[in-house]
Structure P
Amino acid sequence: MFIVSKAHTTILILVLALLQSGVLAGEPENISVTESRDGLVFKYGGKPLLIYACATNQFKPYVQALYSLTGVDVLRDSPPDHLHHHGLMYAIRVNGVNFWEETGEPGIERSDEIRDVRTGSDQEGRPTARFTQLLHWVENKNRWVPQAKPHALLVERRTISVTVDEMTGEIAVRWHAVFEVGPAGARIKLTGSNYNGLGLRLPETFDHTAHHINSEKTPHPPGQTGDVTFARWSAVSQPKDPRLPMITLFDRASNPGETRFFTMLNPFAYLAVTQNLEKKPLEYDSGESFEIDYLLCVYSEPKSSDFLDERYRQWKNL
């Protein structure tokens, strides 16, 4: 006869509880989010995952830091050569107001509210977290007005989500924003340089010697001082150190304008997805809206073009 002691019963209850919580079942941990006046800090497994900066003294909110599963930050914030390069950021020109560079009288992407901060799992059971932010794009002279909306050229509702996929070593950041023409812009015209859009300044270890690839297998000229290429996705890795992450930007066919990817290695490494506003501006009237939807994936190790093509198909069909 088998006798179960109180000690055995306690251990059995503990094991069952751990299995239900996922600790012994091998389930991924949840993403935690800490909010402050200066932004949001996302952690996974107790380690930094993503830092979103939106302090009131900034010109624009942006992703300040983004870490691979191996703990490498793939972004640079405000390097000495270009102080306006802020991690992962979205900026263009609106009615001639410059929201990219931060000299003279730059435009302000004013953060007025963060809402709907959530953590949980996606349909595949992968840990995910998200938030939505209300922004008013205003001229510099209206930076500190009590109510920004009446002065807004654009009203933006930005939703950023981050998802962890340990099976593929992927950190996925979705940047989705819905824009409305603001009260201060009866008619707006979107323009910008060939690198204006959603861009990221890469770590110094990528400068000069990193490797860019794209969905169309379009080659880059030797100098790589600023190339503009049509593609569905563009990726960058560092063959001199395969331990460094691969970073990939994915377009979405529904995005307005004509998608182009700006890539650079010299004098520094940069990657951006743009709407070709330099050559074909977009115009919207009062009452109209538009949206952008991009995916940035960070991989712990380089992936093949076939893998990225398949990832693009998954993203396209989402």
Structure Q
Amino acid sequence: MSEDIVIQASDLTKFYGKVAAVDHIKFEVKKGEIFGFLGPNGAGKTTTIRMLTGITKPSFGNVRIMEFDIEKQTLKAKQIMGIVPEVSNPYIDLSAWSNMMFQGELYGLPNDKSKEIAAELLENFELYERRKDLVKFFSKGMKQRLILCMALLSQPQILFLDEPTSGLDVQSATIIREKLRQINKEGVTIFLTTHNMEEANLLCDRIAIINKGKIAAVDTPEKLKLMTERLQKVVVAFSQPINPESLNSLPNVDKIEKLGDKIQLHTTAPGKVIFDIVDYAREKHLDMVSLNVVVPTLEDVFIKLTEDKEKSGHGA
């Protein structure tokens, strides 16, 4: 295993009865990146993260966390990771500070070191002024920030996050994303499961898309978008109405749609279509109000890739 690879999943499989929740997947996470694990609910994201962190034993395959085998060297592997499960709550009858101190005891940290790191983390996550308050009076967003602080108390090299912004208000989700970028810049590798397309696009260096237990693709957000060429569109608006069917004669156009005062042309060759539209406008003596190329969003790519997997019979 290369030094720049910190997580390696090989043929990772988990059966529940006869159902393969995770079906022979493999991927690697590089040191210092934010790696997104993207999929709909029930796709196998949580099962995967539980196997990666040693909570659930695989039916088949193995996981290495840096140089450690997660099954054979579980304790050593866990000492270099922080974990925020999908369902996780601090002790609500304790203060934020007491939660941090208790977490420090669980990690076996010296008291002085726990206090030093806890103060810095609570300050960084905008909770220091509320450190003496009971957690029962915290909002959901504040509780989630506290959970992140608790996971970071041991100064892990790898942080596992399972749907960290699920159900949070926009402000809380934005704060958490900003903090995750900061943590990552400080050298922490982040493994992030999410079904939020925009979150994955904003945060992740690379993304694995999982559906029905199988990996559909692994790449950067932008390269994933380029994989689905047929999702590219050219959108044009003319100064006067035209019949969209009059553009049917243009080459390289797969489909035409009218959207309000605009016409959307689906194509695999947007550059050529733009030249053809300009020629068409000159020939018809039309002025163009706007002409734009629309690249697919990550959500478009996700839908396309998961649909293709289902049509090809690759679902679990």
Structure R
Amino acid sequence: MIFFNRFTIKTIDRKNLETEFENINSKNIDNLSTSEMVKIFMEEDKIPQIAVSNAKKEIALSIDKISSRLRNKGRLFYIGAGTSGRIAVLDSSECPPTFCTNPQLVQTIIAGGIKSLFSSSENAEDNTLEGINELKKRKFNSKDCLLGITAGGTTPFVLSALEYARKLGSLNILLTCVPSEQIDFNFDIVIRLITGAEIIAGSTRLKAGTATKMALNIISTGVMIKLGKVFDNKMIDVSIKNNKLLDRAIRILISILRIDREQSLRLLKESNGSVKLSCLMNLSNLKYQEAKELLLANEDNLRKALLAANVDVNKYI
């Protein structure tokens, strides 16, 4: 144990972790021309896409398991420290405007709390109780899902929370960037994004961070597709909060219903700003309340509701 800045820190030797290795491709990078330096970044940044592709099976399984829980009144929680936590906050905060979800449905717990988004509180990642306490505050239970993110696979804040979730019987998923031969885990799903040594040794905000953002994009969007938040490839549950989103909603209705802007605006007013209900009302000739009830009876899924109303869906995609 050593003392540093008034905090007691355990000295853990991480030299054998792939995320801590030195990258032979970036040796002498501090002595290269700007063009040569950028070329190294361009080449190395091809690796995260390969890493995500290699984890396709685990990512798909995560989407199926999470969406199943959310359909049964569960919630999705991300948990992370430092860069991992900040990326998770970004992903979860985009769900309400993009898919009109309740802010409680997808949440992020970040080590050190919200202030960690703006100022470093990296020591918080060593706290094994904070994450668990935060889960308890939010009444995390066996119906819920916890997706923990730790690039190097050693963050106590994340691992202790995942272990707590496992004991509760909640779905527990780990996203990490170390191979199984370096660290083994006993969680429901382990997503390994093997991005290798960083350009700047140990700086997992680079390739590991890029791969993490890509994976979370796929997982959250995939879950929302499974929950009926997308029709064809359109943002059918867009939350109309500003002029840009209103324009997007109008263009979605024009594309699906083959109507003009004026008709689209009228429909949105009649449906209380719901693109999904606008489509259902227009194509099934139902009134607002009738359409709302039909949608509810079909898991809030427009495609299923249209089929139930005997609408030929293929005409509108």
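Determine which structure produced the value -14000 for helix-only ellipticity at 222 nm (-39500 (n - 2.57) for each DSSP H run of 4 or more, over all residues; to 500), calculated from the coordinates; the candidates are P, Q, R.
R
Who wins on Kirkwood radius over Cα pairs in Å among P, Q, R, i.e. which is largest?
Between P, Q, R, the highest calculated value is found for Q.
From which structure (P, Q, R) was distance in nm of label points 7 Å out along Cα→Cβ at positions 88 and 280 calculated, if the value obtained is 2.6?
P
Read-outs: derived from the displayed coordinates by stated rules, not from any lab. Being a predicted model, the structure only gives us computed values, none of them experimental. Cβ atoms are built from the backbone, for glycine too; each structure is taken alone.
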